[in-house]
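Structures for review follow.
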Structure I
Amino acid sequence: MEIIEIDVSERTRESASDYAKKLGSLSRSITEGEGNAAGFVGKCAVADFLEVKLVIDSFNYNVMYGGRRAAIKTKRSKKYPEPDYECSVTSDSAKRQDCEIYIFVRVTPDLKKAWILGWYPKLVYLKDAEFIKAGTVDVRNGFVAQLDCYSIEIAKLHPLKRYLIDV
């Protein structure tokens with residue numbers, strides 16, 4: 001497990017707030033738009049780290065990684081993410097998003113710090129991750145799923161590398 005810690009610039013935080021306001025509440029959003037700014041920071045952190053272009057207005061993917069379309073999934077976290085913390089993708093996103101890889105990120109609520117946790121191939125993720133039905137309490141950590149989702153521990157992710165020849 002190789003977590004990449006990033007200090008988020010004030011400029012990125014301001015852009016994230018503007019972006020979140022413009023975006024508003026998304027259809028099927030667990031947080032009804034509350035996580036938009038953190039999601040934007042997560043996307044920027046990954047794009048900056050990989051030195052690639054961020055695709056902002058695509059539902060399907062956010063960056064290209066190793067020649068594949070990658071969707072960046074961000075959760076807010078008040079503290080450094082532990083190996084047993086979960087990385088989740090809603091069942092709806094898993095069915096509808098046309099991407100090949102998921103990249104997972106945690107961002108502090110104040111948007112000042114981001115942790116790039118790792119990546120997982122989408123099709124393998126859907127086989128390896130645990131399916132959690134909406135309303136179910138995950139006994140591993142007490143998380144109550146708001147929507148049907150797939151969830152896997154950070155420790156099982158592949159480390160994100162800036163330059164990757166073969167994914």
Structure II
Amino acid sequence: MKTCPYCGKEYPDDAVVCTIDQTPLSPARSPLPKMTQDEEHLRLLSIFHYVVGGLAGLFALFPIIHLIFGLVMIFGPDKFQGKEGPPVALMGWFFVIFAAVFIILGWTFAAFVLTAGRFLTQRKHYMFCVVMAAIECIFLPFGTVLGVFTIIVLMRDPVKQLFGVNPPAIPPNVQK
């Protein structure tokens with residue numbers, strides 16, 4: 001079968017041009033193989049992992065104001081100096097260290113979430129994906145929803161087979 005790329009009408013294999021719009025016909029393409037429901041769920045979960053990873057990376061930048069404020073306190077303590085109180089530079093270091101640790105941990109978490117999304121697409125590293133899904137539950141509210149749905153999908157036996165993980169065998173004396 002051949003199809004008209006303009007109007008979509010189908011013609012027999014020996015036809016050359018469309019009788020309606022005179023467009024040259026092209027051979028009909030074979031349809032793509034359909035994805036199973038589990039494959040579609042894994043595809044969607046990987047996309048959502050990319051979104052949540054990006055959001056986590058963005059949220060990790062929130063303490064940047066603390067970092068800037070701490071640097072100002074360290075390099076310009078004269079502007080904050082009062083008659084009494086703790087040394088301003090020490091407080092500045094507290095702000096800088098707190099912000100840097102928060103940003104680094106947030107970016108590390110975001111990188112792991114993005115990596116889990118990539119592994120879901122590749123159907124590799126099953127246990128890493130399960131562990132990351134559990135850790136994502138801490139990241140309210142998006143990570144919680146994504147983590148729970150990821151755990152639900154990854155616990156299915158057909159999904160384990162897609163990852164190459166063999167589900168545990170049922171002893172012969174136990175019936176379903």
Structure III
Amino acid sequence: MIEIYVDGSAINNENPDKPTLGGVGVVFIEDGKVTRARLGITDHVLDGGLFRLDLQQTTNNTTELAAIYLALELIRGKPGPYTIYGDSQYAGNLVFGDWKPKTNEALVAKVIALAGVSDMPSVKWKFVRAHADNEYNNYADYLAKSGAYKIPHDEVLYFEEWLLSA
């Protein structure tokens with residue numbers, strides 16, 4: 001079982017007086033080894049090079065959905081199983097549960113469609129409390145914020161360094 005922690009960040013969260021900065025963070029744990037991925041969101045678009053995801057707006061909810069999308073893109077076609085952990089009940093229940101979207105319908109549909117592609121490995125969802133004592137979830141939050149603030153890749157701390165600085 002490979003564990004994945006996801007988080008999204010929307011700094012200023014569509015405040016009309018300030019630009020919203022968005023980012024996503026993904027943390028993989030396999031056999032005790034931690035790897036990471038993070039992306040910034042520019043003009044409401046998550047651009048992974050081989051894929052683009054238009055969020056329409058950059059909010060806490062859309063960045064959480066985008067974090068799940070990035071995780072799914074990164075495991076697509078690989079052997080599983082995986083468990084994705086996230087601190088957004090909203091995003092997790094829309095994608096993996098039985099909640100129906102009242103907003104962000106197009107974005108939710110894209111994430112659900114990706115989760116259901118034929119080469120997607122087995123994936124389970126588990127909710128974790130935000131900003132609690134889960135170091136992997138907190139690291140995903142750090143990565144998401146570093147993506148939102150467009151911190152250069154070589155300045156983003158690796159997990160072990162981040163643990164020492166926290």
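Readers should treat all values here as calculations from the given coordinates under stated rules, not as data from a laboratory. Quick caveat, the model's predicted, so the values are computed rather than measured. Cβ atoms are built from the backbone, for glycine too; each structure is taken alone.
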Original post:
One of I, II, III was used to compute helix-only ellipticity at 222 nm (-39500 (n - 2.57) for each DSSP H run of 4 or more, over all residues; to 500), and the answer was -7500. Which one was it?
Top reply: I
Original post:
If we compute distance in nm of label points 7 Å out along Cα→Cβ at positions 63 and 79 for structures I, II, III, which one ends up with the highest value?
Top reply: III
Original post:
So Cα extents along the principal axes in Å, for residues 15-94 alone, computed for just one structure, reads 33, 32, 26; which one of I, II, III is that?
Top reply: I
Subject >> Ranking I, II, III by relative contact order in percent (Cα under 8 Å, 6 or more apart), the structure that comes out highest >> reply: III
